[in-house]
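A.B. asks: So, here come the structures, one by one.
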Structure P
């Protein structure tokens, strides 16, 4: 039975062997993800990164590489730092909103009239 090439081996036009480090993390249906990772890190660097971690860590490493490459593709100048900044701003805004809601709840409870606000 013929073995289907993984996305990395297809991209690199190589035969995908049973010991291919890419195959478990970049199967044929994840070609777009591998292309992004290859665009940012290159095939050899990606292989080195996967080989530099334990077998148990490889799946998470591959996921992280895909996320990093996707974000960098969307924002080539600032990459994940821009995303982090945006998320931190959202968190701060939501924390302030939560404080306002808690103050209103406390105010409502302290009035003790048992009626709903509104």
Structure Q
């Protein structure tokens, strides 16, 4: 993943992806843009920075392989959490609790 934050929480997300999870590469944007000022400020990265970040992402070296390994591992964890895992269980419990409190227990409910 190549990160290119502009404003708000995107810089925190970049830190998570690049420094904590270590599955991404930053382009090098350091300064946030005020919401709505994107047109006034213009592009904050150079094409060379984009090329350098993309080269790092597709790199077959040790760092690139490690990023891909971690990304696969996180992907598997996410699948497990959704398919019968913690997220599925928590959502099922929440729906059952709502049905019980709403006196809808035993009735068919269609969630859209």
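Derivation of every value follows stated rules applied to the coordinates shown; laboratory data play no part. All values derive from a computational prediction rather than experimental measurement. Cβ atoms are built from the backbone, for glycine too; each structure is taken alone.
A.B. asks: Out of P, Q, which one gives 62 for volume of the Cα convex hull per residue in Å³, for residues 29-68 alone as computed from the coordinates? Mind showing how you got there, number by number?
C.D. replies: Working: P: 62; Q: 93.
Clearly, the read-out refers to P.
A.B. asks: Could you figure out which one of P, Q the value 49, 16, 12 for semi-axes √(5λ) of the Cα gyration tensor in Å was computed from? Display every interim value, and only then the final one.
C.D. replies: Values: P: 49, 16, 12; Q: 40, 22, 10.
Corresponding structure: P.
A.B. asks: Between structures P, Q, where is distance in nm of label points 7 Å out along Cα→Cβ at positions 5 and 101 highest?
C.D. replies: Working: P: 5.2; Q: 3.5.
If we compare distance in nm of label points 7 Å out along Cα→Cβ at positions 5 and 101 over P, Q, the biggest value is for P.
A.B. asks: Ranked by relative contact order in percent (Cα under 8 Å, 6 or more apart), which of P, Q sits at the highest value? Intermediate results must be reported in sequence, preceding the final value.
C.D. replies: Working: P: 16; Q: 21.
Checked P, Q; max of relative contact order in percent (Cα under 8 Å, 6 or more apart) sits with Q.
A.B. asks: Identify the structure, out of P, Q, from whose coordinates helix-only ellipticity at 222 nm (-39500 (n - 2.57) for each DSSP H run of 4 or more, over all residues; to 500) was calculated to give -22000.
C.D. replies: Details: P: -22000; Q: -16500.
Structure of origin is P.
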